[in-house]
Structure 1
């Protein structure tokens, strides 16, 4: 913030010095009046320059955060975290289902997430519902472990009739 203020003051000061120097060397008459008008516009532009560089997105975000009380903000963050968790689970389910189908397995997949060190949800465990033989299970276990770092100990296979 101080750098911004310093840059703005330097710009206004430089514009004022330039306008004053130009005013001193201009001949009297119409040229002088037009020079003063132009100088005034340059000085006005220098004063209003921060408004020209205004970031609308950042301003909107700041105003929204200012208007929201802390409980409302915490509630929105919780909703965002829940939606992110749900999205990661759904996409992980779809990815594993696709890989299982590639191995000839018809199944339903349910992935559970857990918050990582940074709070970001990561796939933690998986349950596969369907008829899976030993060879298919071994191949799918390896694939899940390689793609999601979910060890076989956190992979559950349950027999279920699929459509």
Structure 2
């Protein structure tokens, strides 16, 4: 079941992000999501804005993502490529799972494409897990964007 997160979910979400960082590090992704990101303040803002979703199994929160309507200011400029289209899109940020094997990313992406026909997402160049998931789901690598702090991220889009 996918539902909007509540403030009561924050402890579970912070634990999921802790585990997701460990998964990233074990796969060689040493630079994405430092120990302070995503912060509780990020999560609270996502919940307040209605953008934080959770995936539950047997009543337990096992995964999360932020799903929001574009435009995203960091996607205004794209380098070394171009977006597939200029049509309205939604964005996925901060997708994380407590442990691999739940098919959470596919379930979140399916849920998202039930609500929009264009999704953009970005990830760190070293996030081989997310690169694999996006490729398998049919996303196209469109180029590179810069986060608000100037860090580069690989940018992907899929249009139905």
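If Rg/Rh (Cα atoms, Kirkwood Rh) is calculated from each of 1, 2, which structure is the one that comes out at 0.93?
Computing Rg/Rh (Cα atoms, Kirkwood Rh) on every structure in 1, 2 gives 0.93 only for 2.
Match the computed value -9000 of helix-only ellipticity at 222 nm (-39500 (n - 2.57) for each DSSP H run of 4 or more, over all residues; to 500) to one of the structures 1, 2, and report its label. Write down the numbers at each step before the final one.
Values: 1: -23000; 2: -9000.
The read-out comes from structure 2.
For structures 1, 2, which has the highest computed value of distance in nm of label points 7 Å out along Cα→Cβ at positions 9 and 97? Before the final figure, lay out each step's value.
Values: 1: 6.3; 2: 1.7.
Going through 1, 2 one by one, distance in nm of label points 7 Å out along Cα→Cβ at positions 9 and 97 peaks for structure 1.
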| message | To test your reading of the models, identify which of 1, 2 gives 24 for relative contact order in percent (Cα under 8 Å, 6 or more apart) when calculated. | response | 2
| message | Given a value of 13.5 for mean count of other Cβ atoms within 10 Å over residues 41-48, calculated from one of 1, 2, which structure does it belong to? | response | 1
| said: When FRET efficiency 1/(1 + (r/R0)^6) of positions 65 and 113 (r between Cβ atoms, R0 = 25 Å, to 0.05) is compared over structures 1, 2, which one is greatest? | reply: 2
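Each value in this text was obtained by applying a stated rule to the coordinates, not by laboratory testing. Computed from a prediction, not measured in an experiment: that's the story for all the values here. Cβ atoms are built from the backbone, for glycine too; each structure is taken alone.
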